[in-house]
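Engineer: Structures incoming, each one as structure tokens.
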Structure I
Amino acid sequence: MLNISHNQLNKKVTLEGYAAFKKAFKMQHFVLFNRFLLAFGIITIIILFLPWTQNVSGRGFLTTLQPDQRPQTIQSPIPGRIEEWYVNEGDFVKKGDTILFISEIKNEYQDPLLVERTKAQREAKSKSVASYKGKIDALGGQISALNRERSLKLQQAENKLLQAGFKVKSDSIDLEAANTNKKIAQTQYDRTVTLQSEGLKATTDVEEKRLKLQETEAKLISQQNKLLAAKNELLNAQVEISRIAAEYADKIAKASSDRFTAESSQFEAEIEVSKLDNKSTNYEMRNAMMYITAPQNGYINKAIKAGIGETFKEGERLVGIMPSNYDLAVETFVNPIDLPLIHLDERVRIQFDGWPAIIFSGWPGASFGTYSGKVVAIETFISQNGKFRVLIAPDENAEPWPENIRVGSGAYTLALLEDVPIWYEIWRQLNGFPPNYYTPANSQTEKSNK
């Protein structure tokens, strides 16, 4: 009531006798409500000072701890055409089991006897190498024989040269003797002529001495000719040595040239043999690649290239396989602002898709249905989704993960940080501040030890 009028009915008329007045103005309701508000306020203030565990959440999925345990596809290193399948999707295969058989589509490899013919070419070239080796050995023997023959010829020519030298010396001595005889004969002739002029010798004596003188002169001239002939023989012996050396040097050089040519041909033939060996080995390995085998034990997931007669290029995916033995891990992603808060060996709580859980993010002790893990790897480069990848492995000291979870299933992760009051967390969330930066106890211990 506004009490505008001076005639106030509430002072003249009493309302206590009405039932509506009793219900509307019952003072006990106000007392209970005030007590409720007081208790609620006290409880709220107490709750605001309760501890709250800060955390960094992330969405991810199940993967494997080792790269070689993750799902993979099998490719063919060569192009081909599918001829026969040996497995079905979902089958278990062991390492080395044949999955499918393919055939060649390139013309240069379609000969079924390609390996045998390449090996036959290799054998022919090997025989050619053996022939060149025989020729090289024969030429080596010829060179050795020429060297020995040259030594003998040179020794023979040197002996002739020595004999010619001795003959020149002998003829020189004979020439000196003939010259002496000629002088003696001249002296005797002059003496006989003098004695004949004095009447002491007869004319016949003079004629005998003249004849003797002429004979000695003839012998002297003959001896001079012999000496000249001996010197010519000496010169000829020297020239013969040079000729023999030049002749056999030419023969040996020609034989050596033939040998080097044979060696070069042998090396070329050996190169061809090596190339043919390489080709035959490559052809054998290529034939083995026609059988696509399992790289490890696992299950066939999906035939990417199905049917018979379908062609494909080299490196194209043919079939997917999931390894049978693997260690589970969770691959989650965190925002860049939260990355400094994640450390190796830090404990993380995980909720798996399909497994019911009651989560109180700030009170991990009250959460139910979550499992423990620890950080084993933190990516140092941002992913395509704008977040950083973190790999989480099972915690050996906590409860084991469920057995029926599969690789690829979703997971929700909570990395637990330090404890703060609830009022502080509400204030941080309202202001959009990041969680408090902290360093785990292990890191502090390591720094102190250093």
Structure II
Amino acid sequence: MGQLSDLRAAVRGSVLLAEDAGFDQARLPWNRAVKQSALAVVEAADAEDVAALVRYAAERGLTVAAQPSGHGASGDTDGVILLRTNRLTELSVDSLARTARVGAGVTWGAVLAEAGPYGLTGLAGSSPVVSVAGYTLGGGLSWFSRRYGWAADSVTAFDVVTADGTRARATAEINPDLFWALRGGGGDFAIVTAIEFDLHPAPDLFGGNLLWPAEHTAAAVHAFREITATAPDELSVWLDLVHFPGSAPMVSVEATYLGRAEEARELLRPFTAVGAPLAESLRTLPVAELGAVSNDPTDPGPGSSRAELLTDLDDVAVKALLAEPISPLLLVQLRHLGGALTRPSSTPQGPIAQPYLLYLFGLPLTTEITSDIADQQQKLVDALGDRATGHKPFGFLNPNERAANAFPEPALARLREIKQQHDPQSVLRSNFPVLG
């Protein structure tokens, strides 16, 4: 036990050390393919408990890494105290002011369930079980980002614990450098215990998906390009090449529209020429059911992903992506960006000029398959040439990448300065440290 012999006396929350039953389960990240060690796992009782843990670590030259739900883990936790904040479940919505305040353990599903009945939404992603805090610290690429920008753009305040264990606020006026860094720069600068952010109107939401056999892929891609060339900011469309093990390959489309059903169906009309779908779930839906659009897994499991921002989806890019079966990949996804994401943003990520995001995903069930997945991902990226920029949003980094793959150089330099100013002893560690 050694240097951690008095950890239980320092905090009120639960503490698991390597010799304790349940430790190996507690330290697991959401992505079970990521190997994650830790000195200890602490589930903080509240924000003051978080401060007590950070003071404990700072006094002993230790490091704390916060993972509300374990999403986005990189495995960079050797010798680290892993902090779980799932007990910080404060959640309040002010429907008149169109704002929300949430603790670091709150998930997007909980926020949407609370805000939806007022005709409001937060800028959630595809999964209802991702924490608001972790997602927003990574910038937050939402279904509604084409209309409203990064989720981090909507943040108005953070409650934090600084690297010396002090509780503080970070806003545009109070600790403005911390505020800027935390709006998409990751958790390297302070431990976030609560977030306040603006909500946005969503009186009508239309969404769902369409699924066809693989022989309709070329027609689906053609319609996808046609629709995204002129799509209004309220419409977001993703296209998926899908190949589940043991099943025939398929192509699908997922869409959301902040507006009336008849308007959405007219905008998506080119998909009617693709052919009769195997399945369709397009409908008007409550904001609380946003997660049903893409049906992301709600339980942990293994995954191997790679993302790339694409400068174009021209004929050469399409040919490269459709040249051969995607196996051993499970998914090749194209997300339409643009809209508000191209406009000025006072976040570390800044605006995104590229109109598409490519996401490549496989199930690394064996060592051999893991290698094959990486080879196929690299092969597809190589075939795209300079259309794949090598950069991607911070929230889409994989364990083989670094913060430098996400941020423009001036933003990365500023993030590093803020890190050195606010945490010179590196008491705190993000999933992807900016100094790494």
Structure III
Amino acid sequence: MKRVRTSGLAAMGVGLLMAVAACSGGSDGGSEGGDTELRLWLNGTDTPQELRDYLVETFEAQNDGATLVIEEQDWSGLVPRLQTALASEEQTPDLVEIGNTQSPTFTYAGAFSDITDLYEDLGGDQLLEGFVEAGTVEDSVYAVPYYSGARAVFYRKDALQAAGVEVPTTLAEFREAAVTLQAANPGGQPTFSGFWFPGQDWYNGIAWIYTHGGDLAVQDGDRWVGNLSAPESQKALAEVQDLFANGTRAPRDADSEEPWVPFNNGEAAMFSAPTWARWSIDLPECNKGVAADDESEQAKALLAEQQACNEEKTGVFPLPGATAGEPAAVFAGGSNIAIPAKSGNQELARNLLEIIFSEEYQTMLAENGLIPGNSSYAGSLGDDAYAEAAREAALDAKLTPAAEKWAEVEGARILEDFFQEIANGADIAEASAKADQLITDTLN
């Protein structure tokens, strides 16, 4: 996901969101039909140019006189831009990609149009369940899954071989592998990590909590309460703190962004990211020096050689669970997609949504390493090691709590601060109680 797409959320502006809710409801008016420009917001570079071209060409062929403009947005600072745009009929896009953890807040705020009547046509029960839940309020569907990317572990084959380490099959073995690799330090780097695990990296850290049966927050009647102090979460956090202390030298004050960079630089033997990170691995011994803007056939051939070299020297496996043969319950990254309520081009936006959920486009998503929103087409991921790791990791992958104000928890960086405290050796019970209170106060 490369990037982790839902990090660094700004705190939600309650007043602005209420303005969105008060004025929601959309319009079937506007200039739908001839000479209409439809605006689609896509975030980051996860959607390849080939797929963007397909959307533009197919939409314009099926909607005479209408044009599609795709506007790429940065994940960083996306929430405040959405707050502003979705509250304005003049600024709103007509279809918008939104991070799965951001989806509940905007859905509850009334920012999106009701598309329940399209649910079956878009895939019905084959749509990724947790993502649908994040875009549903009282049995009405407002946002549907665009794609998912469960996390897997990438590793240097030569580093494991030099340290005499086998691919781990349980979380306990994973901890031992990270510690052993760090001690072996085959490259002789003073900052070498067995596993690249920055102190603020809650996206990876919560896999231990989920795998041991804990959670970040749970519903108690009509309230959401923090759950880090639960026994299951405490057991998991003890293992996480041990890994911070003995299996990584990643900075305590850094987050999960671009973990392949230290890996490429020889500073880590393993890192965890969505499986599309395979395209970001760029080992110095494999790099062919091709200029970024070189589109010649020779350049394409060199890049193919470069990728083959990178994949020959690296491997991938799903983070193992507590028991051998079972994957860990990792965080499911990815996006939802929705029609803003203030768009004046509701019908055209629905037409584009149906193209996105067509067999052709869903298959193209899978062929490009993204788990498609309609799980029926996940088989098109392929049968290589990356596809297998993605499928296995996705089996028990889990989203953050589908709480109305969850984006505010992320915006306040409560989890980054909490995991950094754990990484710095804080008392786990005390830190958890404090974070639970902050989460509870924020969600209610």
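Engineer: Matching task: -12000 is the computed value of helix-only ellipticity at 222 nm (-39500 (n - 2.57) for each DSSP H run of 4 or more, over all residues; to 500). Pick the structure from I, II, III.
Structural biologist: Values: I: -18000; II: -7000; III: -12000.
Working through the options, I get structure III.
Engineer: Given structures I, II, III, which gives the highest value for distance in nm of label points 7 Å out along Cα→Cβ at positions 50 and 106?
Structural biologist: On the way: I: 7.2; II: 1.3; III: 2.8.
When distance in nm of label points 7 Å out along Cα→Cβ at positions 50 and 106 is computed for each of I, II, III, structure I gives the biggest number.
Engineer: Work out the source of 13.4 here, i.e. which of I, II, III gives that when distance in nm of label points 7 Å out along Cα→Cβ at positions 58 and 218 is computed.
Structural biologist: Numbers: I: 13.4; II: 6.3; III: 4.2.
It traces back to I.
Each value in this text was obtained by applying a stated rule to the coordinates, not by laboratory testing. Not measured: the values here are computed from a predicted model. Cβ atoms are built from the backbone, for glycine too; each structure is taken alone.
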